[in-house]
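S.K.: Scrolling down, you'll hit the structures one after another.
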Structure P
Amino acid sequence: MSTPMIAAIDSHIFNHVRNHLGDEVFESIVAQFNKETSQLVQQLRLAFTQNDTSRIQLLGYKLKTLSQQLGATRLSQLACQLSNNTLQTILPAIQAEYYHVVYWLNEHYLAQKA
């Protein structure tokens, strides 16, 4: 028996925020997410190798905030679990979930804009 795939984005949150903010502001949030999240994941790897706990916490907070804005609930939850002790096990899950969110955005949001 396989586990059902959890949506990368909570469409209820996504649509609520989109409707509340309007398309122009919402597009800037999506663009910010696309630009900054990839960099955050790379910076997390570096902070881990440098054993920089305070940097890991700051980056985790930023990732959580960006994710929450779009309704990327699982990614936000993973970011909340970040600490220097958990980064090695959580980072692969964060990377996988990040790609899942980007795929969802491309399929469900950006494709409609084209």
Structure Q
Amino acid sequence: MKLKLSIRLDTPTGGRFGPGKAALLEAIRTSGSIAGAARALGMSYPRALKLVESMNVLFCSPLIESSHGGKDGGGAVLTEQGLKVLALYDALCQHAARATKASRSEIASMIKPPRG
């Protein structure tokens, strides 16, 4: 049995950044829109928009820039800071996973297997 490690960063201001917001950033980067990212993650558009807004106010500068639809359509892109936060968070998670592999394996060996 393998245990999955997830990391959530809690800020002194009460904000949070973790796997869900990182996944939304990645989905926006890939799809080019908040609506497309929401669909890809099985999330409602209002929920995705709320998370985008919370990330944009949490950091010193916005992580996502969006434009409203119209004749040319809307869209969203990660800013330079958004790309950097995503890369740093991914690196942090990879480093933590490597550093905790033995401990997680030992703990996993003590957990009852699922029934069925």
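S.K.: On mean count of other Cβ atoms within 10 Å over residues 33-40, which of the structures labelled P, Q is highest?
M.R.: The maximum falls on structure Q.
S.K.: Ranked on mean count of other Cβ atoms within 10 Å over residues 25-32, which label among P, Q comes first with the largest value?
M.R.: Q
S.K.: Ranked on mean count of other Cβ atoms within 10 Å over residues 17-24, which label among P, Q comes first with the largest value?
M.R.: Largest value of mean count of other Cβ atoms within 10 Å over residues 17-24: Q.
S.K.: Another question, if that's okay. Quick one: helix-only ellipticity at 222 nm (-39500 (n - 2.57) for each DSSP H run of 4 or more, over all residues; to 500) came out at -17000 when computed from one of P, Q, so which one is it?
M.R.: Matching structure: Q.
S.K.: Further question: P, Q: which one has Cα Rg over 2.2 N^0.38 Å, as calculated, at 1.28?
M.R.: Value 1.28 for Cα Rg over 2.2 N^0.38 Å corresponds to Q out of P, Q.
S.K.: Another question, if that's okay. Taking relative contact order in percent (Cα under 8 Å, 6 or more apart) for each of P, Q, which is largest?
M.R.: P
All of the numbers you see were taken from the coordinates with simple rules; none came from a lab. Only a predicted model underlies this, so the values are computations on that prediction, with no experimental measurement involved. Cβ atoms are built from the backbone, for glycine too; each structure is taken alone.
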